[in-house]
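Some structures are shown below for you to check.
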Structure I
Amino acid sequence: MAYLLGATLSDGHVYIHPEMGRIRLEAKDREFVEEFYVKAKEAGLKPAKPRPVRGKWYVQLYSKHLAYLIKSGQWRQLLQTIEDKKAFLRGFFDGDGIALVPGYANTDLKLLEEVSNLLRDLGIRTSPPV
C-alpha cells in the first residue's frame, strides 16, 4: 500500500465521490504505470489494466478507503516501518524523481517536507525543500 501512496501523491489524481473514491495515474513511463498496477493487485485492489492514452500510460482503480487516506492526510499513519517508508519513497521517486540530477520536484511544499523527513528517518541527508 505504501508504494501506491507514494506514486499517487507524486503523479496521481484522487477523486472522492459520495459512493466511491477513484485513483488515477497517468505517466509517460510505462514501467511506472505497470508497477503501480502490480502493487495495486498485490494490495487486493482491482485496477483497470494499464493502457496508452494520448502518448501517456494510464491506470485507474476505485477505492474509497485509499482515496480518503490520501485526501485526509492520514496516509502518514501507515508509514510505521522502515520497509513502508522505503516503499513510499520508491513510489514517490518513481513518479517525481529526476534522473539527470539528484533531486525531486513537486509543487506541494508540505509533501516535500514529509519526503525530506522520511529520507532523514532512513539516514539520508537532504537539503530543505524550496
Structure II
Amino acid sequence: MTEDVTTTPRKKLSPTARLKLFEKHKGICFVCSQKIIGKFVVEHIRPLALGGTNEDNNLAPVHTNCSDVKTFGKEGDIARAAKAKRQKMAAHSIGKDSPKLVSRGFPKSDKPRSIDRNALPQLPRRALYE
C-alpha cells in the first residue's frame, strides 16, 4: 500500500443523505445497537485515518456520546490511528529525531567580570567652548 491513507478528505452530507443513511440503518446506533432518538452523528465505520472511505457503505448513524467514545476513547479511532502511524514509521525505520548535541561548554575565564571604576586613571576634562 503506497497511498497515504490519512489524506482522504471528509465530505459533508446533505440532510437528505443523512436521512437516507438513518433509514438504511433503521435508526439503530452502530456502536451500541440501541435505537437513536433525537440528534445523531454520522460516523465512519472504518476511520479515514485507517484507510476508510467516504462511501455510504462506510458510514453509519451513531449517538453523540457513542461517537465520542468511538473517536476519543482509550481504544478509539484516534488512538488506533496514532498506533498505525507509529507502526508505519517503525516499518520504514523512521524514528524520533535524535537529541540535539550539547557541548560541554567553555572553561571559566580568569578575567574579572566587572571593572572597578575607582581603579581607572582620571581623564583630563575637555574644554567645550574654546
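Every number here is computed from the coordinates shown, using simple stated rules; none is lab data. Source: prediction; values computed, not measured. Cβ atoms are built from the backbone, for glycine too; each structure is taken alone.
Summary of computed values
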| item | result |
| --- | --- |
| FRET efficiency 1/(1 + (r/R0)^6) of positions 28 and 92 (r between Cβ atoms, R0 = 35 Å, to 0.05) - highest-scoring structure of I, II | I |
| Identity of the structure behind 14.6 (criterion: mean count of other Cβ atoms within 10 Å over residues 36-43, calculated), options I, II | II |
| Of the structures I, II, the one that -14500 was derived from, the read-out being helix-only ellipticity at 222 nm (-39500 (n - 2.57) for each DSSP H run of 4 or more, over all residues; to 500) | I |
| For relative contact order in percent (Cα under 8 Å, 6 or more apart) computed as 29, the structure of I, II it came from | I |
| Origin of the derived value 68, 23, 16 (semi-axes √(5λ) of the Cα gyration tensor in Å; candidates I, II) | II |
